[in-house]
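The structures considered in this document are given below.
Readers should treat all values here as calculations from the given coordinates under stated rules, not as data from a laboratory. Remember, it's a predicted structure, so these values are computed and weren't measured experimentally. Cβ atoms are built from the backbone, for glycine too; each structure is taken alone.
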Structure I
Amino acid sequence: MGNTNPSRSGTTGDLGTVSNDDPWSLLPVGPRRQLAQAAASEFGKRGYHATTTRDIAECVGMSPAGMYVHYASKADLLFTIARVGHQSAFDAMHLSIEGISAPKERVRSMVRAFTRWHAMHHVLARVLQYELRALEPAHYKVIAAIRRKTEQFAADELRQLVPDESRIAMCTIAVLSLGIDTARWYSIGKSPSPEELGECYADLVLRMLRR
């Protein structure tokens, strides 16, 4: 099925701006957002390959045929979810350090925000990690670019606290992995709050860096 409808475009330029800590606010209110949210939930429960377009469409009271008005395919839905999640996580980090000049406090705020995001949106975050390889090759390239941007951003901030350039890459992996892995085990109501976890991990990172 061809993707000639701009509203179903897979480009990165059709995302809006995050508001109120809600990743889905990157998508316009309406069926596209509802379908993406439903798909993320179903992919989180069943996995991408075991989820059908009927499963997704029925969640929002729509027929599978009706879904294709808004998304060209299930793969297009996964791509949209991946873009929303990765861009939202990056934005959370980026916005968290605005107005902060001290390197130590910038890193603290960055780690806190990244960890908090993965706890608050743990179902979405699991889909981002577990279904990454299910993306079509062209889609994967776009998401890989956002991931590289995130890694570079974190590395640039950590570089202010880590004088040994040879350690920057490994420190970046370690710091980001702490936040990302939160999504694997986090459960609302049975875990520390996202805010508490963010504070804890920020302290751990600064101790790890001996700051």
Structure II
Amino acid sequence: MYILGISCFYHDSAAALIRDGELVAASDEERFSRIKHDNGFPHHAIQFCLEEAGIQSGDLDYVVFYEKPLLKFDRILRTGLATWPKSWLAFREALITWMNEKLWIKALLQEALPDVPKDRFLFVEHHLSHAASAFFTSPFEEAAIVTLDGVGEWTTTTIGRATADWSGQGENRIDLLQETRFPHSLGLLYSAFTAFLGFRVNNGEYKVMGMA
């Protein structure tokens, strides 16, 4: 089974390909475009993954996007309207971005990978993607899970548990049991300090970490 994972339109667009549970290839789009933190659609990264595996897009069993765009758009609409008129500038910029690209991600995926059946495009919640990328690349059969970032759709922090049977005979499972929701976010607090110190948000956080 081939599963292609894709992230884009936020920061550091990328693609990764898994074959029968094992990573075959992965790359950021910036490696090919030479644009630092390229957030555009990862055409080159996708092609690289397919070529590394020696397959065509029609051989893919599933294509998975790293979050649920409509849930995220719901948050942006609700919070933008709830804080109006103070939010008007950020709200306007967000709407422009979403109307141009993010709301149409499923159509863009289908256009880029026309040989994949429409029912094989899946959308996974943001923090579940974080948890899976950590646990399923580990050697552990059981683990506690903690995810922390700025914000996904609505969630900013989760705790849960994960189990795996690497023999391929059992069930691999992640259960996120509790969550903290926007606007309460340690990640956004960290980004606020990043901006306060003069660095770009979603770019300079590692510099703040280094200085600390």
Structure III
Amino acid sequence: MVLAVGVSVLPKTGNAATTYKMTTTVESNIRTGDSVKYAVIGYYKAGTTVTFTGKTANNWYRITYKGKVGYVSGKCLAPYKAQTFTALNNEAKKHLGKKYKWGATGPTSFDCSGYTSYVFKQSINKAIPRTAKEQYKASTKVKANQLKAGDLVFFNYGSGIAHVGIYVGSGKMINAQNNGVKYDTISSGYWKKYIAGYGRVVNF
């Protein structure tokens, strides 16, 4: 009898099914097949996080929807990003010192609301309106004693909402102002007297 020495036989293991955790960037139709020629069986609102069970060669993602196999175009999706203040803050800090430019939305220069909308989108895939006034309207208002890191701080110089920054805690915000992207204290001095309110777009 010949014995095999030093040889081990490992059990076969199946590969785990690949899944894709994605977030819809726009309202997204769910279709019965992987192109727009197929019937619509449902939809996801923009900002919905979905775990898909497969992906086709032409960039459509497969999902089981109400007991049926459905497909969503990859053009409507972005990789899921955890909505944490750490992620938001890390993105915000990356742009410290960049120049202010009215109407700019990044990434080399910003105006105030261009900066806030860019940071929320890039860090946690959260779309917020473009202007400070629109961001104020879209946010859930909070009182000063409810303010949390990640909330928006709004300012009014006499003719309506005209500036916005991101509160980072300890009485400070990070914002794109005339001197560029920088930290400013809102608990005293110049900025405090122009505060119009606080808004929450994500509850971290």
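Here are a few things to note about the model shown:
- Structure from which 17.8 was derived, mean count of other Cβ atoms within 10 Å over residues 86-93, options I, II, III: III
- helix-only ellipticity at 222 nm (-39500 (n - 2.57) for each DSSP H run of 4 or more, over all residues; to 500) derived as -10500 - corresponding label from I, II, III: II
- Structure with the greatest value (metric mean projected area of the Cα convex hull in nm², set I, II, III): III
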